[in-house]
Structure 1
Amino acid sequence: MKIKVGYSGLARAAAGRGADEIELPASADVRMLLAEVARRYGAPMQPLLAMTDKGVPAVLAFVGERQVCWESPVVLKEGDEVMLLSPISGGTE
């Protein structure tokens, strides 16, 4: 099945583009999509896809308008649009 993937922030910089269309097997979930993105873009994308101390990827993912909760796998379907964004932190103290 084909999934549309958008990249924003550091994910866009790591991919070198704003979007992709990625082919995945039927019944693939968002974690499988992240594995394919990691395979495709390698080292520049690794810090965003690395697991945090909570055992979830550092990147934020949205399927359509819904944010992915990493504790509950989200199975994708043909034509889904997934947005990957790097979390934002910082500010003034």
Structure 2
Amino acid sequence: MDPMMDAKIQHEEGKRYYIQLGDKKAELTYTETGKTRDFRHTYVPEEMRGRKVAERLVRHALDDTLLKGYKFIPTCPYVERFVEKNPQYRQGLAA
């Protein structure tokens, strides 16, 4: 069993979504203005790469964002590519 898949995604309101595993942290940072979140940067430590950690973080963050009635801006290239591959999230794009 991969401990990454069991690790809980945590949310620091107004700042980031992250997964903590030991002393390593993968995160998706954002800024928030009104009801719009600008996803700025995705970071996964080298030891955690290749295990769909970034995909899991981004999917969770976008689902949570849309559930709360927010729109989003995919400034981060990874988030932008994720939305291109998963068109169901395009409805949440800020104009």
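Every number here is computed from the coordinates shown, using simple stated rules; none is lab data. Quick caveat, the model's predicted, so the values are computed rather than measured. Cβ atoms are built from the backbone, for glycine too; each structure is taken alone.
Supply the structure label, taken from 1, 2, corresponding to distance in nm of label points 7 Å out along Cα→Cβ at positions 17 and 33 with the calculated value 1.6.
The read-out comes from structure 1.
A value of 1.1 was derived for distance in nm of label points 7 Å out along Cα→Cβ at positions 49 and 81; which structure in 1, 2 was it taken from?
So the calculation was done on 2.
For which of the structures 1, 2 does the calculation of relative contact order in percent (Cα under 8 Å, 6 or more apart) return 22?
Comparing all candidates, it corresponds to 2.
With mean count of other Cβ atoms within 10 Å over residues 25-32 derived from the coordinates and found to be 14.4, which of 1, 2 does the value describe?
Label of the source structure: 1.
Suppose helix-only ellipticity at 222 nm (-39500 (n - 2.57) for each DSSP H run of 4 or more, over all residues; to 500) works out to -8500; of 1, 2, which structure was it derived from?
Going label by label, the one that fits is 2.
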